[in-house]
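Pasting the structures here.
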Structure 1
Amino acid sequence: MNQTVKKNIKTTIVIIFSAFLSALTINVFVYSGGFFPGGFSGISVLINRSLIQYTGIDIPYGLLYVLMNIFPTILVYKYVGKRFTTFSILQYGLTSFFTLILPVVKLDYDIILITIFGGIFSGISVVLSLMQNASGGGTDFIAIYASNRYRKPIFNYILYANMGILSIAGLLFGWEKALYSIIYQYVSTQVIESRYQRYKFSTLHMITNHPEEVSQAIFKSTRHGITKLQAEGMYSKSEKTMLYMVVNAFEVNDVVSAAKEADPKIFITISKADKIVGNYYLKPME
């Protein structure tokens with residue numbers, strides 16, 4: 001079995017679990033708290049509840065969510081990647097399916113606990129799919145497209161846009177549920193922001209006596225460039241070389257391991273890079 005097949009099997013398993021967790025969050029936590037999740041999921045819930053309350057028509061959440069994802073799917077297929085789009089369709093398709101077959105459960109716990117844990121489970125389901133280069137569709141598609149284009153995390157901006165959806169929900173169904181929904185969405189977004197590393201960057205300063213060996217070892221694990229600067233140890237008065245580079249946060253451990261293997265005595269400092277201006281290689285999604 002080749003690596004591509006193994007990778008696709010692993011991705012499929014994780015996506016199935018992610019979709020199951022997402023559907024469970026909808027059918028248990030969102031239902032119990034009466035929340036509006038935000039994004040296309042929130043719009044689907046809002047339309048579903050509005051139709052039931054004002055017309056008596058019950059269009060399933062899953063069907064609404066799939067229909068709303070058609071245009072964003074075309075967008076990411078064209079500009080992000082075919083593999084990303086394929087597994088994203090699998091994720092939101094399975095989420096819609098699971099919401100139809102899983103029972104709806106009403107939890108009888110404190111509303112704050114339901115809000116926080118619902119947000120955590122929602123964020124975890126999104127992170128699981130994102131870490132496999134897929135997504136749950138909807139505004140995740142928009143966030144990925146914008147993040148790819150501007151090379152910085154956009155999920156917090158999506159949270160701001162969701163305020164509009166929640167405002168409409170507040171007008172139609174009461175502000176208490178809308179305000180709890182904001183907490184739910186905030187918790188979910190913070191889980192995503194803290195765990196998804198693709199658009200976060202780290203700066204490495206490495207002091208070594210073996211710059212060529214270290215550089216070649218690093219180049220085997222990443223395509224990012226390295227800048228070499230001559231330096232002097234002020235205590236030892238000996239010549240040193242400083243290697244400077246910027247990598248994605250998720251690549252730091254691999255780069256450090258490669259550098260330490262080439263020079264066990266290397267000295268490395270790691271700091272956060274808030275913004276990059278100029279040429280920077282970002283591995284495209286497939």
Structure 2
Amino acid sequence: MSDGSATDGPVHPGPVLAVDVGGTKLAAGIVDDQGALSVAARIDTPLGTDAERLFAALLGLIHTVVGEDEAGMPARCGVGCGGPMEHHGELVSPLNIPAWRRFPLRARLAAELGVPVAVDNDAKALALGEGWRGAAQGTSNYLAMVVSTGVGGGIVLDGRLLEGASGNAGHIGHIVVEPDGRVCECGGRGCLEAEASGTAIAAITGRPAVEADAATIQRVGTLVGRGVADVVTLLDLPLAVVAGSVALGYGTPFFAAANAELAARARLDFARGARIVPAGLGGSAPLIGAAAVARSRA
């Protein structure tokens with residue numbers, strides 16, 4: 001699948017070391033040819049601005065996972081990391097991880113692990129994983145989203161994962177959903193991430209996102225549906241697959257509000273009927289997506 005196809009599934013055989021780097025947690029696991037996850041582990045993402053401390057924590061987690069697997073280090077490693085980034089993870093600058101600004105993640109991991117490493121945006125990884133073994137199987141045109149600590153997206157169009165000029169296509173978290181809304185970490189105002197991410201929810205309500213009341217859940221779902229409506233109308237997509245601790249944690253009320261807003265906003269004939277559904281891979285989606293990155297990259 002070196003041509004970027006997202007719907008035919010990965011073609012390079014053998015288990016993959018899968019790594020997920022997020023603003024709240026770091027996770028690693030082994031994923032086999034069928035997309036089954038084993039020997040997974042996770043830790044909280046270290047706080048602060050010490051780049052090497054964060055990288056050491058990630059390496060420690062990886063070595064714990066590899067040490068628990070009888071086969072040892074897999075032949076390839078795939079990483080999903082928050083964005084933005086440059087050149088498929090040669091330099092990463094996740095907005096929600098202040099310790100890494102232009103951090104050379106791919107090269108550092110490859111040097112430490114001694115195997116080829118492929119890195120991509122975590123939401124683009126989700127798009128590959130959901131097309132391979134999740135809710136978007138058999139679909140050639142769809143949006144995949146993460147609504148968690150931050151908000152990210154990956155887009156598959158005509159069976160191909162969109163890259164864009166710098167590899168950062170799909171950043172739906174920075175579509176404006178509330179003009180004159182909250183200031184975003186990106187420097188803009190009213191971005192979906194600034195209004196509906198776990199970080200934003202905590203800032204707005206004064207409570208952790210997991211403690212959101214019904215009105216907050218309704219608002220977050222509505223804003224996500226508003227952002228999705230723009231994307232499905234712009235790109236003629238029938239499906240949006242949504243993962244992440246906020247979206248999946250809020251469950252049915254979130255998805256009902258998101259779909260209601262999508263139906264109200266996407267009114268052109270070709271956009272009517274577009275759906276927002278939970279990620280089929282559930283909590284395993286980030287790691288299976290990371291494995292799909294490695295298995296699909298020549």
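See the values below:
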read-out: Of the structures 1, 2, the one that -19500 was derived from, the read-out being helix-only ellipticity at 222 nm (-39500 (n - 2.57) for each DSSP H run of 4 or more, over all residues; to 500); value: 1
read-out: Winner on percent of Cα pairs over 28 Å apart once structures 1, 2 are ranked, highest first; value: 1
read-out: Ranking 1, 2 by mean count of other Cβ atoms within 10 Å over residues 193-200, the structure that comes out highest; value: 2
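Rule-based calculations on the coordinates, nothing more; no lab input. Bear in mind the structure is a predicted one, so any value in this text is a computation, not a measurement. Cβ atoms are built from the backbone, for glycine too; each structure is taken alone.
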